[in-house]
Structure P
């Protein structure tokens, strides 16, 4: 079934009165998956601040637990009720339904943080003795989890760099001695903080090459940098599309959450482990994210437009050595071909090398007036940080140097302010360097 057909099926199931018209995701963010009649006619979903739910009968309770704990498959047309907010909650279910729309996914699981979404997915899909292939650079938290915790439980790991040829990566896998145990390819594209691109379709081909009748090799993509709008990994062959929902999905720097989208079967497995780890998002988090989804498209489009203006300014500034921004990728290059095929926007994340080193980078950061010196990204306000000593502080120094995460690198998350004001602030801070 194509993504278009899947989206149409999902819409038909949840919005029967719109069967003759396929609405865009940004339109459905206002109402999809929510029935006002079930909540006293409230136009917006209330916050279901409850720990547990009442069963209509003992038989219903038994049936719900059988499905929730995987004792049997859900029957055709069987409506699943609510049990306990660690397992399901209306705010969370509505949110998960809406998040499937952007990626045309069958299902979605929401977590209390982006790292809990990533770690739960990896723990469910990886077993001791298996091999994980991953791209570099990665977000510092993911890098730390792979290099410390996964190795501690006996998972073998292998890193590859942007720009490496497919045959070269295949050869690297074969040389590990664990090629027959390759279980997952985990990539972050664009990479944090350098905006380096990884070809999802290439990763899918590599995964298929090592698949057997007994074992499938999965592809997971951390799509945080592009949010749900500018890149859709599932359309390019990925099995999982992961987000730190704290970022663009939340968009207001007031909530921490994560999300994982994929097939019904795979997300069902992830949700089962989530139930027992207890790291699902609560009703307040779900409600806040539902509110944020309504403005996601307009926010992200404004941020992208601003970022293009800022990147252009930085690319001509005498105190800036290099700008890492998708909109500045040179044409007729392999990276540009990936960009054209995989993305619908250059995004709103910019990194740049300031001429000098840590002292000059810190002087710039310390003289910003409107842009806030803080980690995270994707919020309405513009942020700046120093990856080498902040978000990627735990990354091995040799790896940081190899991945261009140097002392002169500054990362910017562009917000929705007027671009003239963002540029003014950057310019006056650069003058102090």
Structure Q
């Protein structure tokens, strides 16, 4: 499928010269000073292209933004991401987010793993640039889908219709984009996608994007569920496909659809997820819910080699960019962007760190980065830095009781749980299956511990 959009003058996308970048707030892809080690930008400069993908069998045409490792951005312009926000309550607002990517620059040589980003309900393709640009600098092609949910609330007939469309289309959209970009990877004339390594793919979804990611990862929906039964034939086979070619890992950030009132899967269906998975959530999530929602999903994905990163005292806003500067004087928008306890920039940095470790481990085979997932304590507060006193810096082998890659005095309020796939342990274990969490952690990047 040919690329549908030619390069265009910078002015059409609100670009600014590099020399004027100081007038725009810092790009969230650039980690803050208290960031853990793997949050740092990679060695590559970053390019940006926009294209479209048509979902097979439908009239849906999706805009897709692709960030990629660039050969050079010298004398280019940096992107400023702009959106006209239409809140459910309150007046519209134009928001901006700074960036480090440059439109139209040549890609770096070679092939790179593909990461597909899928936003939450009512979001947009530019809502997770902290992660997209950061990963592209580390040698990934990152394709963010604009699912075109529309804006406004979820109430009323129009809002309910938008929610229904989101439920039907999230996994379908993700799979269509993976398939289209994988096909373009075989086209030697495609300016960007010929650099995709279609054998190493991950899909990352936030909130309703996470809802779709679990289906794309191999968990078929429960069509008899109260949430899904009224949709009838709108949930076609494409939304419950259990094998996506090239898919090596999924990341579900605050995934929606596990909470009892809207539960979309049976426990057995979640065991269909065979690829490694990273779940990220706040333990006070009041949208997707935590103990009976996100944690329930994680606990029943028993065939996946999986991790659960939990921000204690956090709610649902653990996946997006920090609040745009224009929203800081709008209390009505705080719930859409900010967290009541955590700084968004700190959450972004921790996500950058652990998602980098996870993707590098399973898409690049980077054992060294993979070990950053192997923390010595589930509870970050129980970790200790030795010896004392010590100079500031990142924890390494000299601090075996501290989470690797975190700075002294900055490791608080987190849990990181790991569970090996029970299907693997069951084949080597003559007794009853171990409960989730009963297996000890491996000290090797890809070792499965037999319980």
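Say we calculate distance in nm of label points 7 Å out along Cα→Cβ at positions 55 and 319 for every structure; which of P, Q gives the highest result? Let's see the in-between values first.
Values: P: 6.7; Q: 1.6.
Comparing P, Q by distance in nm of label points 7 Å out along Cα→Cβ at positions 55 and 319, the maximum is at P.
Given a value of 12.0 for mean count of other Cβ atoms within 10 Å over residues 87-94, point me to the structure among P, Q it was derived from.
Q
Taking helix-only ellipticity at 222 nm (-39500 (n - 2.57) for each DSSP H run of 4 or more, over all residues; to 500) from the coordinates of each of P, Q, which one would give -6000? Traced to structure Q.
Since every read-out is calculated from the coordinates, none of them should be taken as a lab result. Fair warning: this is a prediction, and the values are worked out from it, not measured in the lab. Cβ atoms are built from the backbone, for glycine too; each structure is taken alone.
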